[in-house]
Structure I
């Protein structure tokens with residue numbers, strides 16, 4: 001039985017301490033990219049471990065074969081779902097992301113199976129996502145979000161940019 005509709009990951013995310021260096025490294029070593037960078041992504045609301053929280057991060061999004069690759073730089077001064085996984089190391093695999101039909105139902109299912117919500121957030125554009133804490137079993141978080149036209153459009157844009165990409169200009173800044 002498939003848990004919470006988790007068919008296949010649509011994204012692999014690594015926490016990094018330097019986005020530009022990580023983009024250069026992942027592009028060179030893996031041929032992933034190009035990467036689209038968003039600095040200090042605005043979140044309208046955050047719940048961390050059941051209480052109001054914060055999550056200040058910048059991310060670079062690129063394509064790695066059939067899956068999106070996210071490089072996450074955590075700027076949060078206090079506790080965060082990134083620090084929960086990596087602690088003082090600050091780099092490494094952070095999460096696998098999945099699209100689900102119903103965010104609340106999928107999150108509850110994961111909680112019932114021992115992977116509780118570590119963080120829920122809503123972006124300024126209204127996209128909601130959850131980090132379910134699977135670190136004890138898998139060593140990383142599981143990210144969940146529902147497909148929307150904007151989100152699927154962003155995935156398509158990143159995937160499209162990777163088609164016929166010649167390796168030049170691996171880092172591209174978004175507003």
Structure II
């Protein structure tokens with residue numbers, strides 16, 4: 001996973017992984033940064049249980065979370081949750097990441113300030129929470145996660161054949 005090819009806008013850091021879900025785990029957090037603007041944030045966790053897990057259908061499980069601000073009118077679109085889920089599945093497929101038992105949710109939240117908070121205006125966010133059983137090398141699954149982060153941040157996909165330049169991890 002440390003060797004995964006990342007989008008250049010994504011800065012990742014290792015973070016403490018959950019200890020109770022599986023005997024072995026590895027976790028990273030990531031932010032999509034364009035200039036000084038943080039456009040999206042998320043986590044990617046790889047769980048491993050050598051004994052296997054019936055609910056996973058394998059010995060590994062990828063778990064992810066991704067969140068970004070969106071325009072209020074976009075949040076009002078009833079197809080946004082389906083589109084958010086397709087950003088994940090299309091990113092996995094584009095990386096050639098074989099997987100099974102995908103599950104998750106896409107949440108869209110829109111809030112509007114009133115009274116003393118009227119100046120806050122309207123805010124909206126999309127949040128993708130998902131897990132799947134990886135059936136192939138783990139690096140492309142990590143790369144797909146960075147593409148999901150960029151998609152929910154509103155960045156266009158990389159053109160076919162364009163390889164992102166490597167960026168040093170852990171620098172902000």
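Taken together, the values in this text are just the output of simple stated rules run on the coordinates, not laboratory data. Small disclaimer: the values here were computed from a predicted structure and weren't measured. Cβ atoms are built from the backbone, for glycine too; each structure is taken alone.
Calculating distance in nm of label points 7 Å out along Cα→Cβ at positions 49 and 113 for structures I, II picks out II as the one with the greatest value. I have 1.11 for Cα Rg over 2.2 N^0.38 Å, for residues 81-152 alone, calculated from one of the structures I, II. Which structure is it? Structure I accounts for this read-out.
Computing semi-axes √(5λ) of the Cα gyration tensor in Å across structures I, II gives 28, 19, 16 for structure II.
Structures I, II were shown, and Cα Rg over 2.2 N^0.38 Å, for residues 41-104 alone at 1.23 was computed from I.
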